[in-house]
1. Of the structures labelled I, II, III, one was used to calculate relative contact order in percent (Cα under 8 Å, 6 or more apart), giving 24. Name it.
2. Quick check on the output: 1.6 is distance in nm of label points 7 Å out along Cα→Cβ at positions 56 and 80, derived from one of I, II, III. Which one produced it?
Structure I
């Protein structure tokens, strides 16, 4: 799996209340959630994000309440991959289960600046800052996680497996 886009850079402890504010949790419509992604942290995010873009963040991305609305919102806003120094455990699982690619790579986070062009080869565990030419190594996805992300989430993967039987 390969991703390429512009880096949107954020700090540490970005919680799910900031990723998608609770006032929008009365819907589960992915497109509606996407309209409000990160609006309390970065009001321009939804106007600046383009399909394929990447979020780069410090430690503990996705901390807070265990709402799967958060990865759904940023994925449907156009983010293909989140690279962080670390993720909150429940966000990590929710991201995978909803088909959002996430990678832990502290060195990449330290080296990538907002606005840099970033490419990710998740199969090889390679993150490249195309703006600076620097490369960083991350852990590649295990095959079962790759399958889930490629299918667009755990539910889609399960439906496909059941349909194949």
Structure II
């Protein structure tokens, strides 16, 4: 995936500059959206196989088929914003291209395995809808969200720590 080489490149060629608030807010919103989504579908969202489960239709999945990827986009754009708007834009483009391939594969796989039920979901919920106004929470598990997102938060914290260190040692 793009993030780790991208962070290395950002640290080398575009060290953090300017105010951190916009980037941290964007990153935080992405992390919260992911936390909400994982609390709905559980830590199984980390699978790398073609196995599927029942399609989630509650929480953010009522308005957006891919809230985890929207959360990823927000998190990486927020991280990029620490180095300026052009870096945030580069992150947005890179993540959008990467995710477009993943989503196409996932949708084809779900259509093959779930058939008409998934086709109805495709017609009902937009691929990139915004979960606003906030739909009812529905079934949600704090423990599952915490378990599923622990590694995401560790990576984000490590990236922020590296950004802070890079800013401290100078550009």
Structure III
């Protein structure tokens, strides 16, 4: 079975406490699981796509959320624990919630033709949810790991897991 791992926004700006959009202690808690998944893919030579928030300094999203993950900033970098592990990896910058919006993720997946797309990252109810929604609308076979996703809002996290499973059809394990 050919797989691709999408690692959504496991970035300094969301995982580290000193930044304004820190996703909370649950985001820190998933780091070992996410690292294990990246290591698994690294050993097998399967593709890991690091989907990464990268905003222009004047991004309109900053009217909703504090400025974060500005292009080239420390916040926009994948956390150190996940770097240099995967043999095949792509760093895919994005400017909105979905990993597909104005990126080439669709082309990457068409080229790879995976039987399964696995998803980990933050925030469950924002960028993970909207990326999974797009995967499901493209008829991908999707698996989301409960141990590998987190949010600053636990009720929204639980709601998003239910939506991904019951409405979108993703497998939540």
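No value in this document is a laboratory result; all are computed from the given coordinates. What you see is a predicted model; the values in this text were computed from it and never measured. Cβ atoms are built from the backbone, for glycine too; each structure is taken alone.
1. Values: I: 24; II: 38; III: 28.
Source structure for this number: I.
2. I
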